[in-house]
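So, here come the structures, one by one.
None of the figures in this text is laboratory data; all of them are computed from the coordinates on show. None of the values given here were measured: they were computed from a predicted structure. Cβ atoms are built from the backbone, for glycine too; each structure is taken alone.
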Structure 1
Amino acid sequence: MIDILGYTCIVIGIAFWFWGTWPLIGDRSVLFKLHSLSVADTLGSMSIILGLLLKLPSEWPLLILALISLAIWNTVLGYVLAYCSSSGGDRER
């Protein structure tokens, strides 16, 4: 049962990856595309790591560290991208 749940999480993660990649070919703004890609990529990667955690419980310290660092990295990257894309009038020079 745990194997099926682990494989399900991995498949859901891969589906999130493809779902986040699909808007890249649309006509929306670059920031919308980047946001949807980063959110779907984060959720997909976390789901895959969770699936691996279910399949390889002996590696839990490394996988928990990967989950935490993934969440922190993508949050900080989102703030950096938002800051870089903001208009010139609302940030210090």
Structure 2
Amino acid sequence: MDRTTIEIVGMLAGLCTTGAFLPQVVKVWQTRSCSDISLVMYVILVIGLATWIAYGLLLGSMSVIIANIVTLFLAGAVLVMKLLWGKKAHDTTHG
């Protein structure tokens, strides 16, 4: 299989896995609720995505690089919202 076909398969896979995060970002943004989102999971995910980007750079694979940069942005957005709004939601329910 040639390199172009392999990268197209990688882009399709990246589109699906990256697109899976979009509904979560939209839902958290709309509801301003992060109470059921695991902070530890998103921290580990962001570290993993950064590592995937490094791996993609080492391989020179644009599909790995692009998909993981976009996913890092989306997962990072959820992580930031969790850090900003997760504490506030906790304070209002116990305060």
Source structure (of 1, 2) for distance in nm of label points 7 Å out along Cα→Cβ at positions 39 and 71, computed value 2.4: 2
One of 1, 2 was used to compute relative contact order in percent (Cα under 8 Å, 6 or more apart), and the answer was 33. Which one was it? 1
The value -27500 for helix-only ellipticity at 222 nm (-39500 (n - 2.57) for each DSSP H run of 4 or more, over all residues; to 500), derived from one of 1, 2, belongs to structure 1
A value of 16.0, 61 was computed for Rg and Dmax of the Cα atoms in Å; which of 1, 2 is the source structure? 2
Compute distance in nm of label points 7 Å out along Cα→Cβ at positions 23 and 47 for each of 1, 2 and report the one that scores greatest. 2
